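Some structures are shown below for you to check.
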Structure 1
Amino acid sequence: MKKTISLLLIICASLSGTLRAQSPGDLQNILSQISADSVYATVQDLQNFGSRFAASSGNGDGNRDVSEYIAHRLENYGISTEIDSFYMSGTAVYMWIGEWFYNVRGVLPASNPIDDSLVIVGAHLDAIAFSEYGAFADAPGADDNASGVAVMLELARIIHANNLQFRRDIHFMAFDAEEFGLWGSYYDAQKRNDAGEKIALMLNNDMVSYQPDNNWRLLLRWYDNAMDVLNRAIAICEQYTNMVPLTLPDSENVERAQRSDSYAYYEYGYRATYASEYSFSTSYHTGHDVTDSCNYPYLAEVARYNMAMLTAYADPTSGVGVENHPATNTSTYAYPNPCGGKVFLQYQLEQDSPVSISVLDLRGCTLLHYDNGIQPAGIRHSELDLTSLPAGLYICQIRTGKGVETLKLLRR
């Protein structure tokens, strides 16, 4: 019996070894300072503008007052800020629009930089609501997307309160005209690309406050040039929050990942990740998207995930470390792991291939087997149900035309 327990401890240690401490700093103390009341106050402030529909003013000023509010907040946190205005015209939301728009860019310079790349934390500041009269109804946009802006400003507040310094520049971005077709983020991404800027990561948050029950989940939309980022994001979410990270199947993700500002950066070859609520808001693009429909403790958890990701990719000099999920060239992994019963697998096929998945015990006996037939090339997902198995360690084998990949699964 002692020998069996020792073996399990050794194997469990090898599982946890994929997350190794980078430094002894107290990140948990920093994350505990993120406040549900603080993010609520920001969402309420943005709702108080009445409508953030970017073409609703009729006087050419659009969302200038909203941008000035965000810029003022960032400046109060010691962050150098500018409003980057741009003119754009075209057909959007069923009408012709020609307006000035107002992105906000706040820059926190690196201290003793490790390279010339930067990290962006971004969210769109505009909102839209449809009614029988079209898109000119009041657009309070509490969840979509005051919640994302609240995450960005909360990170700035925490950094300022703790005098945190980083080894990569951090750019705090609030994008205008996202609802017209990602106009603000395309403008910014192209401008950065033309200037030859290097971006280590773009963190995007869009609709991150609707959580109607106690089953807290965070949807991580992914891009195929940043699968290692997705792997690390999943590990960080599991390590530092009370949310279960989930992804979408390939076909759904490809379409939905195009719907927010991170996609503009991906189009220019930059690496990005995009967080959103898993339970989609019932008030989407309506006048009912108000503060009362949001879950602020959940929104604070999303901010904690972002703070841990920022710590991982901007490399703080203050000794505050994040558990490090090592870079990997493979997109094969299981999550959550350890699991409570259901576990999701992600794997990549270089070409169309038959796929079968087996779950074995430590003696090599097959306990579960799934024949997935021939699957097309690309990133694939499968769900395994381990609820019929007792708690313990298991071996998962993914067999394709290329060979067999093996993962360890820990059932709690």
Structure 2
Amino acid sequence: MTRYVVVGGGIVGLATARAIQLAEPGARITVLEKEAGLARHQTGRNSGVIHSGIYYPPGSAKAVMCRAGAASIARYAERHGIPVIRTGKLIVATEPGELPRLERLHERGLANGLEVSRLTAEQAREHEPHVAALAALRVPVTGITDYPAICRALAAELAEAGAELRLGTEVTGLARAGAATAVETGAGALTADVLVNCAGLHADQLALADGVTGLDSRIVPFRGEYFELRPAARHLVKGLIYPVPDPEFPFLGVHLTRMVDGEVHAGPNAVLALAREGYTWTTVRPAELAAVLRFGGFWRLAAKNLRPGAAEVVRSLSRRRFAASLARLVPEITEADLVPSKAGVRAQALRSDGGLVDDFLIRRHGRNVHVLNAPSPAATSSLEIGAHIAALATA
């Protein structure tokens, strides 16, 4: 009986454990999560969007898995009574310089096999009456769901099938135990014939502890801050409204998302977090921050993005500037409409040359498997990522 230990109780870890259980029903599966509950980090702090895959290069893992995942995660949620609302997404050009980029995005969506419609300003307002647009793209497959609820369903399935989920159990070290891996935790050690590292913000550290060599990237945490619209302003947004991505900045920009509970979230921005789990400016872990500042890749990224990076910091510190960014999309939104909401931290792998790792990065080391980059759209793609990892882990 193969002993699998999956580190990480977010949606990728749980989906992977389920895929292993389906592939090898007799396996002994243990999921380790350092927090007292599941989905406490990236999974539980994202916008709940079921992404289409429009942004990603055709043929990339993100494009392929996201397109398949949009269907599979929706089916899974609906089968378990979890809300799925297919809102569709508008990607909005608000100034002439964005129109060529909008057209290129349209072409990429079509190349990825998606249904994507080019809309005039009048057609865009048929979907979002309060939007400001010169033109827009509509991607109808995009929707919203409740990812923490999906995690609870996955955990219940695993427990029913005999897997063990250990909460409040942090991995403190790894060591070779013959062909196996000794997994050291604060609650004692256990042995894994196969270790699967889905540790998110700490994935690179766990890989190094396992002896993985030749890594040209490391996790650099970027905090994404959110507001929500006060109830009286929620009518301004019916679904999802996104800007055209800025090619000079490696994030999507602040956008508006109507959640499954009817709340409308605004954000996220993207600023360097001062700790791997730095959800506020006041959360600082000097050793973790120093490790980022010693990494040449961070300074190369910063040098390439000085102006947009500075704008993100200003927007983080100024609710007025945050509201102004949103008003480019929906002019009626004002500073008074914004109520602070919880932030997330993106576990983004950054290369030593200053480029973001722009695709999922999954590496096998012996029999062990390490997920070294799985930011958005990992939640959408989670069942597909899990199946891929299970194929590697059970081979």
Structure 3
Amino acid sequence: MILNKWSYSWGFLLISVLSFFSSCNTNTHTTNYAHLYSGTSSILQPDYIIYHHREDSSNVYFNINSSELLYVRKDKSEPYHATVLVHYRLYSEIDSKVILDSASRKIEDITEEKLTKSILGDFSIPVPMGNKYFLKILTTDLNRGSVDEAHLLVDKRKASGSQFFLLKKFPEEIPLFTNYIVDDNELIVESQMNKNSDFQGRFYNRNFPLAAPPFSVTVSKPFKYAPDSIVTYTLDVDGKMNFTVQDSGFVQFQMDTSSRNGYTLFRQQVDFPLIKTTEGMVYPLRYICTKNEYNSFLSSKDLKKSVDKFWINKTGSKERGRELIKKYYNRVQTANEYFTSYIEGWKTDRGMISLIFGPPKVVNKSNDSETWIYGEETNTLSLRFTFNKVNNPFTNNDYKLNRGPGYRTHWYRAVDAWRSGRVYWIN
């Protein structure tokens, strides 16, 4: 049983306001996120949505996976309980030290048996129209002591921005916490600040290449922003409308067609971020197979047999082949979970590095970049990758790797390990 004083159709959470945190840090510092991208289910990593629904305030929706929490009980006669503390600080801008608002809330989930579920809720922040803000959220599992620190940009300058849209699953009206959809055909599009307004759905079907090796110097082709098709939609008096999701590609909802800003929704294959089809297993092999090997996959009459043969030849046995397959595609799944943007996560620069080299030991994040460190952070010989955030109108999760010839030896050493039937990992 989940108890909460917030009343939601999907359950209740017990909320009690606690004293404010007294410490305050600047927001321009780099934060160390050790093992952030390890794919370990016990690491606390909530999802958040910022939705501007009023002139003077906005909602922050959160989604906590119960599998990431520690559930305890006093004895076998008592139910299990997990306790989470959510604390936020609101700043006027990214580099400001002045806190505009701050509050803490305790969430308690009480259950007779431990089941994987979503713990959903929301809270309001006082942000007037016309400005950008910076929101820091600290979420603590009080039973385990683990802490997640999220940095969110709050952009409330124009009602045409992506944060003025909220997509919900139909008919439950549960917020959609991903920028993609896999098996639902109908959603509810909500924008209370744009009631009775028309907006465009701009549809794209594009094929994007996967990331080039880290030592390659590549020149990106400019994206053609002209959509493949356009549909005009109208919000009702409540600022809502039902939307049938496209079969493939992505759509951007735009209130103001003079800009490139809007809300973008992507259609992914069923089972995403998992890899459950033979076809899905082939494409990520491009990083570790030769051009001839890859072309032979694409022309194969028995694709499954060809993929199995590839792995068995690298390992020498079916048993070792199955183990290597599991490790490799677990990394593909993890990349999809963390790095999916306008393309699947494994195709991105960060996805490529995490797939071939494994999760970094240290992740240093700032407002506009990430640095991954393989080895000791204080060792100048440790392998480092720096990714800079890209200003992309379709996604906030697009990062580009600073490439260089110095990565060539590291890359081929890692690829050779995979081709020799060994999982590559840097301690």
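Coordinate-derived values only; no laboratory data. It should be emphasised that the depicted structure is a prediction, and the values quoted were computed from it without experimental measurement. Cβ atoms are built from the backbone, for glycine too; each structure is taken alone.
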Checklist entry - Can you tell which of 1, 2, 3 yields 1.4 when distance in nm of label points 7 Å out along Cα→Cβ at positions 257 and 385 is derived from it? => result 2
Checklist entry - Out of 1, 2, 3, which one gives 9.4 for mean projected area of the Cα convex hull in nm², for residues 209-296 alone as computed from the coordinates? => result 3
Item to check | Value 60, 58, 44, calculated as Cα extents along the principal axes in Å, assigned to which of 1, 2, 3 | outcome: 3
Item to check | Structure with the greatest value (metric mean count of other Cβ atoms within 10 Å over residues 345-352, set 1, 2, 3) | outcome: 3
Checklist entry - Can you say which of 1, 2, 3 returns 18 when relative contact order in percent (Cα under 8 Å, 6 or more apart) is computed? => result 1
